Every structure is written in structure tokens, then in C-alpha cells.
1. One of 1, 2, 3 was used to compute mean projected area of the Cα convex hull in nm², and the result was 9.2. Which label is that?
2. Tell me which structure, out of 1, 2, 3, gives 44 once relative contact order in percent (Cα under 8 Å, 6 or more apart) is calculated.
3. If you rank structures 1, 2, 3 by distance in nm of label points 7 Å out along Cα→Cβ at positions 36 and 68, which sits at the top with the largest value?
4. Name the one structure among 1, 2, 3 that helix-only ellipticity at 222 nm (-39500 (n - 2.57) for each DSSP H run of 4 or more, over all residues; to 500) of -24000 was derived from.
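Readers should treat all values here as calculations from the given coordinates under stated rules, not as data from a laboratory. On a predicted model such as this, the values are computed, not experimentally measured, just so you know. Cβ atoms are built from the backbone, for glycine too; each structure is taken alone.
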Structure 1
Amino acid sequence: MNTHFHWDHYQGNQALSPSWPTGVEIISSEATRFNIENRGIPRVKHEIATMPKEIDDLKAASGEGHRRQAETRVAIESGQAEAYLVN
């Protein structure tokens, strides 16, 4: 039974019929079926299409964050070393 169009409630339906070729009936309201077809499936397709770029962007941002942290650490440590030498 599909209660609403969120992917975690209907994804996997396609695996049921091959597993039980006779006797499987997927039940939902007409509104739920409409929303799965017109909102849920397009949303999942969009997420699949855009996810690789999002992953790349996150990796790039993560790398930049590590570089900034390293640069900050180097600046602090070099400043401390310079201050030590002055004293």
C-alpha cells in the first residue's frame, strides 16, 4: 500500500511483481498515484540527474575548507614561531 508520494513509501514497488508474479497488488488512492507519477517520480529523476554535480560541489567545498584550515594553522604556527624568536 502506497500511502503518499514520498519516494521512501513507493520506491521498490517495481521489485514486487517480478518477485511474486501472481497475486501482487499495489494499492493507493487515485491522488497518491497521481502524485507519485507527477511529483514523486520527476523529483527522484531530478535528484539522480543533479546529484553528481552536488557531490562534486561538496567535495570541492570540503577541500577548500581543509585548505583554509591548513592555511590558518600555518599562519598561527608561523606567527607563534616568529613571536618566540623575537623574545
Structure 2
Amino acid sequence: MENVSKGGIILPESAIEKKRETKGVVLSVGKGRFNDLGNRIPLAVKVGDVVLYGDYAGTDIKTAEGEFLLMSEDDVIAVLVDE
């Protein structure tokens, strides 16, 4: 089925913005980042946490194991509790 804009323009599937999930489970974390003094700051999120993130956060990664979203901890809006 073709999608048509209000102005009558036919929009191909590739041009239609797909809404992606903005909630996910943390599968892996790094060791943290370094502050200006060179000290490592541990991450606040941990494996298993359920997090909320923005619509355009992170980078979509496809591997043989599946599709994943790679993001910085700064992209996490909230960690949900009792999810």
C-alpha cells in the first residue's frame, strides 16, 4: 500500500519515519569513563536494568546475534525500578 502525504506526494516506505521502542534492558556495560583528573567514574546503570531513552538515542547495530542499540549512559533518561 502506498502512503500519500496530505499534499498528495507518494511516500516510499524508506521515507516514512518508524517509531522505535524507547525502553530497553541493559545487556552489557563498559568500565566507565574518565573525569578531567584521569579518574575512572563508574557507570550508574548495570546489566539487567530497564532503561528509558530518547527517540534518537544511540546507534543501531546489527550482528549475527541480533539487533542492538549502542549508546552512551548520557542517553539514558531514567532507570525503571520494579519493572
Structure 3
Amino acid sequence: MSEPKLVITFTPSLVATLLNREKAKGSSLTEQEVLDIRDTAPAVAMPEDVAVKVEIERGYKDIDAENVWEEWQKARVELI
């Protein structure tokens, strides 16, 4: 029996964390700030099927941590 694939899942979501931090700052986050937030945000490794359930419960797909700056730039236009 093979091990389940683990997925890193941010809790709260990375996009929500970035949105809250930008609102608290009162101006746009810099790329370095976004990277620092990603690198220190709480996250857990969970089986892929559980991560999908978390995403469904949230009601939205989180941004990809590997492409956090680019995806944040797109997401913030819709959110702010």
C-alpha cells in the first residue's frame, strides 16, 4: 500500500492571510512582504483528499504558494 500524497495547506488560507495583512498595512504589500508572509504562515501537511475537502468547505481555491506573488497580484484586484 502506497503512502498518500501530502499537500501543504495554509490555515487560514494564504489569500485570506495576505488580504488581512494588506488591509492592516493600509497599502499594497511588496513582493518581499508577500514572500515573508508565505514563508511564516501557518500550514499543515495533509493527504490530498483531505485538502480537497478543506477547499470545498472554504468555498474557494487558495492561491498557489509556489507562484504566490503572481497569484496574489491577480487575486487582490478582485478582492480589494
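1. It was calculated from structure 2.
2. Checking each candidate, the match is 3.
3. With respect to distance in nm of label points 7 Å out along Cα→Cβ at positions 36 and 68, the highest-scoring structure among 1, 2, 3 is 1.
4. Derived from the structure labelled 1.
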